[in-house]
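Next up: the structures, one after another.
Derivation of every value follows stated rules applied to the coordinates shown; laboratory data play no part. Nothing here was measured: the structure is a model prediction, and the numbers come from that model. Cβ atoms are built from the backbone, for glycine too; each structure is taken alone.
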Structure 1
Amino acid sequence: MKLYKSACAFFFASVFFLHSCNEQPETEQNKAGEKKEGFSIKEETVNFSMDSVTSTSYVVYDENKTGIRPVVLVLPEWWGLVDYPKSRARQLAELGYLAMAVDIIGNGKTADNPEAAGTMTMPFYADAQMTLRRLNAAIAKIKTMPQADTSKVAAIGYCFGGGILLNTSRIGLDVDGVVSFHGSLNGTPVNKDLLKAKILVCHGAADSFVPEQDVVAFRKSMDSINANYVFKSYPYATHAFTNPAATETGKKFNLPIAYNAAADTASWNDMKVFFDNLFTSK
């Protein structure tokens, strides 16, 4: 445990500068509540307690769809619950899921620069058990909704969100599947007795914040326990490759991040296949 805490101290200091993602401005195409042919997207704000804070999270679903449907949580980048994770939740609702973009930070807190974002999110890497408790609270809340198929629950996360999903999955997060988009790979040690989720990692091959040695170490640890995981690597994709605002944000803060439309589309399609297999097998 002491060795793990020491390793984490180095990792947390590094992550302050490394893990940058971006807010996507709302567009006419992804506005909440927009009615598309065959869809009637309903959005709700839900509040619930997580430790000493209140989560103000965003739930969205297609109210034209009847009956229960699988649940997918969306974990944000280190900016907190801005519009980008909400736009992804809306896309999931259009696919037929009950989606919750989670205010994991709590109290609606967000950041608008890397320094503030790093300070805000560092505790979630430092204390994986605290992060797990907060995710469990979010899962418990979404399961109370009448649209929820409580037997089918998964989560996706971007950058910070992807990293903490992998960390908590390795220590027992009780979901069927997890998808990490350009998230950190290493943190909590893997435990075959605790890992319950099937995992899809969507990684940018040109992500300088997640070096090849991290990829090798992650795959080696997963293989050591015969974990059920899929690792996808997208050519020429840097960190934050799914976010259309990444290129502009990278220039603003002098960070090596950029949007990659091909990798964005490919990773979303890989996620859809992963969920189809995950939920139809239950």
Structure 2
Amino acid sequence: MNFIATFLKGIAMGAADVVPGVSGGTIAYLTGIYQRLLDAIHAAGGPMWIALRKEGVAGAWKALDGWFVLSLFAGIATSIVSLSKIVLWGLDHHPTVVWSFFFGLIVASLKMLARDVKGAWFMLALGVVLGLLLSSMPAGSAELTPIFTFFAGFLAICAMILPGISGSFILVLLGAYEPILNALHDRELGIVGIFAAGCLIGLLTFGRLLRWLFLRFEQATVSLMTGFIIGSLIKVWPFRSLRSGWEVPVSPSVWQAETGLSIAWPAVVLAALLGGFLVLGLDQWSQQGKAKS
């Protein structure tokens, strides 16, 4: 049962990782497995190898929390591969509805993260400012050369494991989001392999730093990441327009006047509510699991 529950949480993390603006780390945090994930990443960087020398494969598997890692990453991989085509189609054909869903996800996640913001207001404000600055950067476009693809994976995984910063969002800024999704969809194994190698190196290095921060400065770290989420909301606001080469959030009426498109309000509102209820449901699931343990 624990294997299945962790697999489903991995599915949710993978779905979030496909979304520009939503962090898989946020889902891990909300579902109560974040610290366990950081501990497993820490073990993979050292303790697992020590256990392998002293106790063999069984000891290494136990040190890594192997069944947890296997079930979680199986869920993440399954979700990313299966959802990449759907997300691409949605962004091409119904972008306003899709971004409304993403917006609802993020707004709802703030409710849960706010529970752990206890007095570190400076770090919260700093996170908002940094999130606004990062979200205001124009998206780029780039060719997937081996070196660029590797570092795109490195940066994306660092963002992915941070609650509040989306790895997909970083790929959007780098101009690599759709090329990477297309490579996954088209099974371009060379590109996918290089990207995965960058992700692996980033996970093993940055994950250890993040675990150290959480152990010593938990409140400040959570407050900073909550600020990142607040600041990133402008990036997933459903109604945006290009002005002087910059993509900026605008009111629905301005967006409608500039694009000449009508707004399907029922679909937009329903999508936002669905995203919000999904996160609230995950949080309720997490709280019930904590109460039973």
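One of 1, 2 was used to compute Cα extents along the principal axes in Å, and the result was 50, 44, 39. Which label is that? Going label by label, the one that fits is 1. If you line up 1, 2 by relative contact order in percent (Cα under 8 Å, 6 or more apart), the top spot, with the largest value, goes to 2.
Suppose FRET efficiency 1/(1 + (r/R0)^6) of positions 89 and 161 (r between Cβ atoms, R0 = 30 Å, to 0.05) works out to 0.65; of 1, 2, which structure was it derived from? Clearly, the read-out refers to 2.
Where does the value -26000 come from, among 1, 2, when helix-only ellipticity at 222 nm (-39500 (n - 2.57) for each DSSP H run of 4 or more, over all residues; to 500) is the thing being computed? Only one of 1, 2 returns -26000 for helix-only ellipticity at 222 nm (-39500 (n - 2.57) for each DSSP H run of 4 or more, over all residues; to 500), namely 2.
Out of 1, 2, which has the highest value for distance in nm of label points 7 Å out along Cα→Cβ at positions 65 and 265? Max of distance in nm of label points 7 Å out along Cα→Cβ at positions 65 and 265: 2.
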